[in-house]
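Coordinate-derived values only; no laboratory data. What you see is a predicted model, and the numbers here were worked out from it, not measured in a lab. Cβ atoms are built from the backbone, for glycine too; each structure is taken alone.
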Structure 1
């Protein structure tokens, strides 16, 4: 695999670990991935729920927890590349971005919304001076084109890369429910089209802008194939959950290991999007329309109306991360059922690189 270039930042292995919240990918997982030469990503989503005072003071708890996890990751991987995943949809986006800049994070992956002036007033000059790389994550070529045109016209610069996430990913989806099972929507096509859209911006700003593929990528062979479509790197979340280093509770990891193909299903999330999860009793209740009590001590998502939702997505995800699977559920990608054991992050990197090289060699021989 060729190293990933993001401006003046070089990533030895072009594998990016997906930022998984709530409290699934924190400093331990992120640093382990970074130590293998990839980009380790801390999820900033609901990160303050790990703090004892989050109910009364969630904004400060979020800022404190994010700062703490970034510092821990730096200590565990002093020479690795560390990023955070930050959702446009969270009500304290600006606060968390400021912490990331102050802590000199390497990369900020922006998801769950478009990083435009409204509703997000990005401090572009500060970002430029800090050297922090900004990479939006979207699910359509149209969204990528919109972001790059807006940034170019208004900031005279463009993002440092773009993640295109296809319909096979875990968690909240940027696709309509019916499109999630539409075989005509292929990640490879989305990557090829995005590469074409981004090329004029590469020429205008005289720099390489990597297109990164995400969603349903599980093996080294998957990585090889998607890179033939023009992707310069891949972003993988599901593969890194059943690892010793993942920050989630062991019961959460066991839900992956015991899952069968038919257990991977789609639910309607309170945030108004379909979400891919692993079926359990809690999910079965949701699918039956059974409501769960909702107490909202703070509005973590800008668009959430807690008085109208059937359950709290943040609390359910945090419960699961703590191993309380009867009170929550696990987000997971389409291929989560392929997991049958716990592994180290190092072993997964070895497998992915070996499988990639095998596929490359096979095609050369043919």
Structure 2
């Protein structure tokens, strides 16, 4: 029988997509312990996506802006956050990241129950140590192992980002300034990703944009993260039809903008998870990554068709877990080369049609 906890800390210290993938756990903890004080610790940038989440009492941001583990400012932030956590008097702390920093911060809480990975040395900082059982599972189910170890059963699997009416209104106004009419279908395209092995070819994104414009009579916008500008510019210049390139947006503004779009086409990256969490039909393109782990999305349209889909071609080297493809010649980036514009376009076409149908039904 599970224990009752009154003050709970959940932490996933880094990475946009990973934080979004923990949102089902937040809701499960709230439903399991409705009267508990529930806080979330993580990278200040990523946890901004958790603002206005009605199931959280507090968000504790960790400022990673100073670079380097031994940077003086980073060490000061570590001490500051550790002291803050100690004052909160948590009785349960669940570390979903389990690197040395997050393990130390979890230990610093002084919580009598601390859940984390059974890892060399730092595993001793947890009172409940877990090991992955080795069976194939999604990222959400992987994280749920930590809750199960504390006697908490999974209740939710849908990821969520909560936007305010003002944020949505501001997004509509912003898109209008970009000459985008949100009353008509808008397809957003994200050609960037953190690692080169996850990039579909820029010229194919350009060809896809042209076909969406010409054959679906839909508007296209290109979104970019801070490190994506070069590849996005390549797509824009290669497209024969105008594809509106949006400036780099804060994560919450990007979430609001994506919520106004009909379909999002993206490489395997953080914005892919943001789009799904705000309810936008998403086509995820996978190369080196494993969609069975990183695309655990099964929502459907009213007609039963899949709202979200992951596209990947089978190649002998998958999954390679490499950031940069190590093959040469014709084999270089074969996983991405095999995925045609036609295949991606047909999935976009289905989803644009479904969005149009839904809008038609809503007008009746």
Just checking, which of 1, 2 has the largest value of FRET efficiency 1/(1 + (r/R0)^6) of positions 191 and 351 (r between Cβ atoms, R0 = 25 Å, to 0.05)? 2
Mean count of other Cβ atoms within 10 Å over residues 39-46 computed as 29.6: which structure among 1, 2? 1
If you work out distance in nm of label points 7 Å out along Cα→Cβ at positions 87 and 143 for 1, 2, which one comes out largest? 2
Distance in nm of label points 7 Å out along Cα→Cβ at positions 255 and 319 computed as 1.0: which structure among 1, 2? 1
Comparing FRET efficiency 1/(1 + (r/R0)^6) of positions 79 and 135 (r between Cβ atoms, R0 = 25 Å, to 0.05) across 1, 2, which is largest? 1
Could you tell me which structure in 1, 2 was used to calculate Kirkwood radius over Cα pairs in Å as 21.7? 2
Identity of the structure behind 1.3 (criterion: distance in nm of label points 7 Å out along Cα→Cβ at positions 167 and 183, calculated), options 1, 2: 1
